[in-house]
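FYI, it's all coordinate maths here, none of it is from the lab. Since the structure is predicted, the reported quantities are computational estimates derived from the model, not experimental observations. Cβ atoms are built from the backbone, for glycine too; each structure is taken alone.
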Structure 1
């Protein structure tokens, strides 16, 4: 993260995505805003920027107001902004002169002149400039002329931020440190200088370091005893910290003291800087009858703190285990129908994220109103299935990602057997459930059925579906099997494998990108399976009908892309011509059926393929480099049941998968 403190010495930012505010506490509410501007910046290959102010504007505008209670010092705010992934932090030296800018001067000279933003992310009630006369409507006047968009943080989200700040402060003032830390998503901290005290703690066997807090406006938690972790010159030590007026010691003026007893530590640290991270509260401040009574209580406090430390879960740096990621574009009706079922996919906690491809219906509003527990990743345009997932999954850090179509109906706990199987086998990278038709539940569904396969020249087929011949499910394909590819309608993938191998090829837009990806997975030595005991129901064609010419174009083009990128030159010399002949035969079939638009789609697919040979060669090299870097062993061989599924199906009359024999 870059930090700028002089607004006269800013660089030329690339595609700046900016937001403005005090960001005091950098708590969970703020973290949502940070995530959003980071998402936007990555989406447009730009930079995220937080613009904040120092000193706090209230201290400048209302210098006699002593009620300010900050959750962060500037140094702490900087550290937290870096922790949560901001690219740039611009700290504006706030002054009366700066506050006197009229709103248009603020926009033209400050925001546009210094940042040339592509996006400005602010609240609906954001005010700026002299007498706070500037608002979002004024900013929008400039948007088209200066080529930026204004994104409004919704009222509910702003209220959540305000509520979060209030909750953190209320919890701290009541001594409820654990609750404050939960609202913040990080430990509350104080930083100060170790100063001399009256050595009373040392005289009773509990020497303390007295702390003079650096930030005079920093909120001090409620009086009492706390379990803390302290940092001093690179050392980290546990201890118990006292905040209070020491009522037991007669003759002392009631002056607030902050002092920490560090465990297993006897070094002199006077005049050194100490940082204190609060973890839990033990008791409030009390007055005791004597020093001996105080000493006895301190022994009990230390025991309580040590016991609490022993009970504390070790810091968990592991990612959340499972995230269900659903791509959406104008699918409000589908979300309303099928999203509630997804919440019950597992008996264990999991995360759900909806990646929205710039829908212009009410999809996002529906989720935010009815399912606020679901994360929404908003993209700024429709990137299609392939790139939409790539961009959305950049923000997923779960061990397993479930790629699930929005038109899939799931059973309760359908995920658990899949996750258990993947946990047991680290070489198992992708698993799909059995996919049945939602409209005809006794039949397999076209997109995936009971596992996908590829013939020698790149034609895909399924256990339960060959071309347009879909079988009834009679339990004939209920065995667990290694497969060549898993359906993008419902598949579970190891998130790190997805990212390491390059995810989906964004140029596919939609259709067959999962087959291309799975081919790389097998090339890297991983396995792919179907687990038929886990069942989901797919509407199919919920976003694009199977007979749509656009879909035919994408299927033929992307199938050629997959063949070219994943086969050796020696194989392509015979497989590609053979494949082109068979595509021509498919064209004749469409001609005889009077489907002229489908013929046009095939011709267009071929022209596009040949026009992109150079790009495909570069991609092939790039993906092969990824495979070599991340492979775990020899390539997993293709589970071939047919040298040519076209020959088997149309000439030999093998209409069902069970008629095929493994080659």
Structure 2
């Protein structure tokens, strides 16, 4: 899947130009088919002209307000029970927004890295699941990938959709299954907001305010993020200030821009010739002659597909911007922008990898003025601004600095009512597992602080992965799992243990059904108060008894057992050590709610570990509901990731 980055290039000229044509607007996550959180005041917000009167009607209630000096407004409707569908109307002086098919239910954010991003179509039994995925009480919203240096108020082009065989295949598989199992049990609408990015660290998902509470970024407390990144000797300050894009700095979007050194190019088509194998920012321009009959009229510009991102201008006025390569570009040209005679179309195209360009096709490239169409296919001009064949090309990454994904993919959602969040991340941070102890708890608390309430937060513990070791040893992945365990100290938290469904050769286990199910079990117990165990046995205490160590557990239900129902009478995965701290494989058996661990060679044991490896594939200790115990250790000896 192509990466879709976004840089923050806004000049005062562009801002004032767009503002002069302001209409009532909503962030894109307020759309048809959305789910609004039940039993919580419903807050809606947006922009319009400063001082404009706004009224909104929902469920028989009408609320009015006026925008502030910056053109911002917000309204609030009373909390209501689950149900729907409803409609909502928001009206300003120039336009009315009519949202349809709205449900009231529970909204969950689904975030993390690639295992949360992993889509349903690429999982076990996908064909059958997708075929039967129609459920109008499950709604899906995928947040486009977006790096930002500052906290944003909106996400890129997207909208809520009903869960159907057409929409479910490309949605987060873990999120889908979590929502499916919850909806089945609760019988209320469920809204799933998927916001994740593969290969990313937890630092990128934490707000700048929260990041400066961690050891890694504490030295920058009190600085804004761009100043901090400059002090940290990163290229972020340069990238986000727009210095890399010559075209934006020199305002190539203005019609007066000289085309003397621009090159002719047939559009539409995938980049070839001198643009073949090029990544980066290339500006395209096309001058079209229009008759007097269209002058000053509102119009719609159609550009087909652009790979990957674009900012589109007409006569120097920005009319649209899209970060999603798979979306056709259709932008409104406000009244007063088009003129008789020459009109200049300028498109800033950013291709991030593989083939780029204005792809069209031809029949999708035109300006429509009241049904009269003017083709935009033909000879365009282009000029490279910041491309991979230039010295110093170094595009930003989602791990370039703290907060850059929070800013673009989480912060815009703050204020949207949610029931809670699920999280699948940690692989990227395994090498700094000791620091993850504080970073993870800090991020959970940070998100809760941003929303203003202590919402439930559940996560997936790292799966088993990499080669199985013959002998006991140290493991960064085991230490990361331990860090995840430590976050359970926070209220309204829980985790799904999945060391039985991983793959030694693949960091992306294909069984996402069980992952979603186990997350849902956490939520059903803790959030919804259902009579389920929710998670596996939890280590409680140890006692040394001669050459044995006896472990006690909580959350056993009707009793401890193994995944094979104790068929062979022993428990896998335990190691034991004496004062020399050298661990040996141990024998272990269940005795009531205890596990007895020993090794004949160690007469004076002092510590036990369970599942302490990269790949504890054969861990089999479960409770009466078949939920796995988490890997753990009884010692606190220094690990390999501890400074």
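Descriptive notes on the structure:
- Origin of the value 0.96, where Rg/Rh (Cα atoms, Kirkwood Rh), for residues 414-517 alone was derived from one of 1, 2: 1
- Top of 1, 2 by FRET efficiency 1/(1 + (r/R0)^6) of positions 590 and 630 (r between Cβ atoms, R0 = 25 Å, to 0.05), largest first: 2
- Origin of the value 0.90, where FRET efficiency 1/(1 + (r/R0)^6) of positions 118 and 270 (r between Cβ atoms, R0 = 41 Å, to 0.05) was derived from one of 1, 2: 2
- Among candidates 1, 2, the computation of helix-only ellipticity at 222 nm (-39500 (n - 2.57) for each DSSP H run of 4 or more, over all residues; to 500) that gave -10500 used structure 1.
- Top of 1, 2 by Kirkwood radius over Cα pairs in Å, largest first: 1
- Which of 1, 2 yields 59, 22, 17 [semi-axes √(5λ) of the Cα gyration tensor in Å, for residues 278-597 alone, calculated]: 2
- Comparison of 1, 2 by FRET efficiency 1/(1 + (r/R0)^6) of positions 86 and 350 (r between Cβ atoms, R0 = 25 Å, to 0.05) - largest value held by: 1
- With Cα Rg over 2.2 N^0.38 Å, for residues 110-189 alone derived as 1.17, matching label from 1, 2: 2
- Taking relative contact order in percent (Cα under 8 Å, 6 or more apart) as the criterion, the top-ranked structure out of 1, 2 is 2, with the highest value.
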